[in-house]
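Down below are the structures I want you to see.
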Structure I
Amino acid sequence: MRGGAASRVAAAGAAACVIAGTAAVTVAVVAGPGPGLTGYVSEAGVADSGYAWTYRIGVFALAAALMLVAAALPAVLRAAAALLTFGSLATLLSGAVTCSAGCPLPPFERATVADLVHGGASVAATAAVVFAMIAIALAPAADRPLRRVATVAAAVALPLAGAVGLAMLAVGRSSLVGTLERLLLAVAVLWGLVTAVTLAVGPVATRRARSK
């Protein structure tokens, strides 16, 4: 059920999950044996890493955050809620299926089935979040604070997402891709946190559709 106390509770839970999940993933990336900015964030979750479960727990918490934000959104934002629900499931899959050492991806490296599943799920999850930002930004019936946050986030995330995709195809695993990926994920996390807090403290008033 959308709106009211239930939505606020879901939003507050989403904010807590974003903070906890981001903290866990950051610890795994910083303290783990990964190659720093040269590699992907997902490399913190490879099976032989001592921080693999720290990373996984963080990813699962972020998946829960997306689902809770979807539940907290007002009914007029069904498209964004559907995208975030899909993004949550894709994030869950990316955490459940870990990549091999180095998280190899084509066209420069030979990848296993698990690498492809993990990489595909991660890309799909990130894309779903960016499209959810756009859906909220373009929804005339959405609350103005939600639209403002989504507009700014989408304006930053879209070029970053395009740059990551081009860099992965043109350069492959490198410090360039690693840096761009981290910037894109930071934008997604900040948007999720600010959106969750906005929904929690409200009021999230929505305007009636103009067609009525």
Structure II
Amino acid sequence: MHLPSHIPIFPLEGLLLFPRAVLPLHIFEPRYVAMVDEALKSDRHIGVIQPALDDKDGLAPVGTLGRITHFEELPQNRYMIGLTGISRFNLSKEIIDLETPYRTAKVTYSEFKADQHDPEDLSEFDRKRFEKVLKNYAKFAEFELDWSEIKDTETEDLVNSCVMASPYQSRERQALLEAATLKERAEMLMALAEVEMSRSDPTQRMQ
């Protein structure tokens, strides 16, 4: 699969996109409306990336290339779009283009070749443990889950959806994005949840 090396960049603090996941976005700021306009005229590709943790004007080292797979034009020059993740990327350098109102960058994908293929083999993944931690965390954080829907959700979708909806700060979220495999991401998410619960109530620690 050929992926573009020069892409428009959408910096979004706290928002993550994973391969094959869909991120709904409401686009209303003029520069990003222009970005979507241009993307729709070409390959529909947009890169989602967090701002750098220690520099407001900088960008995180890793983001995700997405493709607009759904869009709806709204009144007052706005869009609702669905951005489907294709592959994570390493940021090479930001391109300064005074004629472009949005940011663009050079990126590489070589570190994340597996993102472009079928989901990894999760036959040895302990899904029951993941669901147990999820159930305990839902009780701890006092929110309801639709367990019939969860049971029917593929493991990759479940893990990535939980990460995207998690309450953690940018640093933790960036680490979850950069996890080499889905299994590592799930283990990291469970560890974060268990630490949070144990700090509130040591009896909540799971084995």
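Computed from the coordinates by the stated procedures, all read-outs in this text should not be read as laboratory data. Note that the structure is predicted; figures quoted are calculated from it, not measured. Cβ atoms are built from the backbone, for glycine too; each structure is taken alone.
Look at distance in nm of label points 7 Å out along Cα→Cβ at positions 80 and 112 for each of I, II: the largest one is in I. Across the set I, II, mean count of other Cβ atoms within 10 Å over residues 96-103 reaches its highest value in structure I.
Which structure, out of I, II, was helix-only ellipticity at 222 nm (-39500 (n - 2.57) for each DSSP H run of 4 or more, over all residues; to 500) derived from, given a value of -10500? This figure was derived from II.
Among I, II, considering only relative contact order in percent (Cα under 8 Å, 6 or more apart), which has the greatest calculated value? Once relative contact order in percent (Cα under 8 Å, 6 or more apart) is worked out for each structure, I has the highest. Source structure of the calculated read-out (Cα extents along the principal axes in Å, 57, 39, 35) within I, II: II.
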